[in-house]
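Undergrad: Right after this note come the structures.
None of the figures in this text is laboratory data; all of them are computed from the coordinates on show. What you are looking at is a predicted structure, and each value in this text was computed from that prediction instead of being measured. Cβ atoms are built from the backbone, for glycine too; each structure is taken alone.
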Structure 1
Amino acid sequence: MKPTTEILLSAAFALTPPENWNQGRLGLDRDGVYVEPTSRLAVSWCALGAIDAAGGNRKELTTIAAVSALANVIPRDADEGARWAVARFNNTHAHAEVLDALYRAAEIAESA
């Protein structure tokens with residue numbers, strides 16, 4: 001399995017229970033307080049935070065590739081950056097739609 005695919009599937013797995021998903025914050029602890037998505041205290045993530053956590057660092061090339069892969073399967077403006085597009089999509093769509101997009105992106109990444 002390709003690294004981008006692994007990150008996308010790990011993010012989807014982390015977000016599968018609805019209580020592990022949030023809108024508006026990269027990571028939250030069990031009290032609903034913001035934490036870095038890679039923190040061991042994080043129990044809830046937005047799609048972007050889950051990708052960052054699965055990739056280990058938002059600046060890693062494989063994490064950037066995973067964010068770009070997800071951004072490529074969601075509607076976005078031509079001048080909208082990948083991270084912003086993913087955050088906007090997460091914050092304006094339902095849990096099931098976010099998971100579906102993650103799985104579609106993983107499928108495309110694996111076949112590329």
Structure 2
Amino acid sequence: MRSLKKLNRMNRNGLKVGYWKHYYEDGNLANKGSYTNGSQGGYWEFYWGNGNLRSKGSFINGLESGEWEYYYYYGSLCSKGNYVNGLKVGEWRFYTDNVLVRTTLYKDDKIIPY
């Protein structure tokens with residue numbers, strides 16, 4: 001028999017641990033992912049109120065890390081790029097109707113002029 005994965009748990013210190021799901025007041029999923037000692041960690045997904053994906057990516061110790069993708073309310077890709085310690089780094093790509101419209105270089109969350 002399969003055991004059910006427990007959701008939305010707290011440790012004895014009152015910190016969020018394990019896999020969590022958060023919901024909007026209307027019952028639609030807002031986001032899902034894991035916590036370690038109260039900080040977001042690992043892969044997360046965030047959703048618009050209409051149920052479409054809003055963003056997805058990973059956290060390390062509560063800070064964005066690695067590649068993230070962001071989506072418009074209606075579902076098409078808006079942007080994607082990388083984070084290190086919660087700061088944008090490297091090339092970020094921006095889209096309109098899934099067509100690349102510009103790229104921007106970042107270092108420590110600041111735009112690097114070409």
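Undergrad: Of the structures labelled 1, 2, which one yields 0 when helix-only ellipticity at 222 nm (-39500 (n - 2.57) for each DSSP H run of 4 or more, over all residues; to 500) is computed from its coordinates? Walk me through the intermediate numbers first.
TA: On the way: 1: -17000; 2: 0.
That value comes from structure 2.
Undergrad: Between 1, 2, which one scores greatest on relative contact order in percent (Cα under 8 Å, 6 or more apart)?
TA: Values: 1: 31; 2: 12.
With respect to relative contact order in percent (Cα under 8 Å, 6 or more apart), the highest-scoring structure among 1, 2 is 1.
Undergrad: Let me ask you something else. Given a value of 46 for percent of Cα pairs over 17 Å apart, point me to the structure among 1, 2 it was derived from. Kindly include the intermediate steps, with their values, before the conclusion.
TA: Numbers: 1: 46; 2: 63.
Considering all the candidates, the number was obtained from 1.
Undergrad: Please compute mean count of other Cβ atoms within 10 Å over residues 21-28 for structures 1, 2 and give me the label with the greatest value. It would help to have the intermediate numbers written out before the result.
TA: Numbers: 1: 19.1; 2: 10.0.
The structure with the largest value is 1.
Undergrad: State the single structure among 1, 2 that was used to calculate Rg/Rh (Cα atoms, Kirkwood Rh), for residues 61-100 alone, giving 1.04. Don't skip to the answer; put the middle values down first.
TA: Numbers: 1: 0.95; 2: 1.04.
Answer by label: 2.
Undergrad: Have a look at 1, 2 and say which one yields 17.0 for mean count of other Cβ atoms within 10 Å over residues 29-36, as calculated. Mind showing how you got there, number by number?
TA: Working: 1: 12.5; 2: 17.0.
Only one of 1, 2 returns 17.0 for mean count of other Cβ atoms within 10 Å over residues 29-36, namely 2.
Undergrad: Comparing structures 1, 2 by FRET efficiency 1/(1 + (r/R0)^6) of positions 37 and 69 (r between Cβ atoms, R0 = 25 Å, to 0.05), which one has the largest value?
TA: On the way: 1: 0.90; 2: 0.40.
Checked 1, 2; max of FRET efficiency 1/(1 + (r/R0)^6) of positions 37 and 69 (r between Cβ atoms, R0 = 25 Å, to 0.05) sits with 1.
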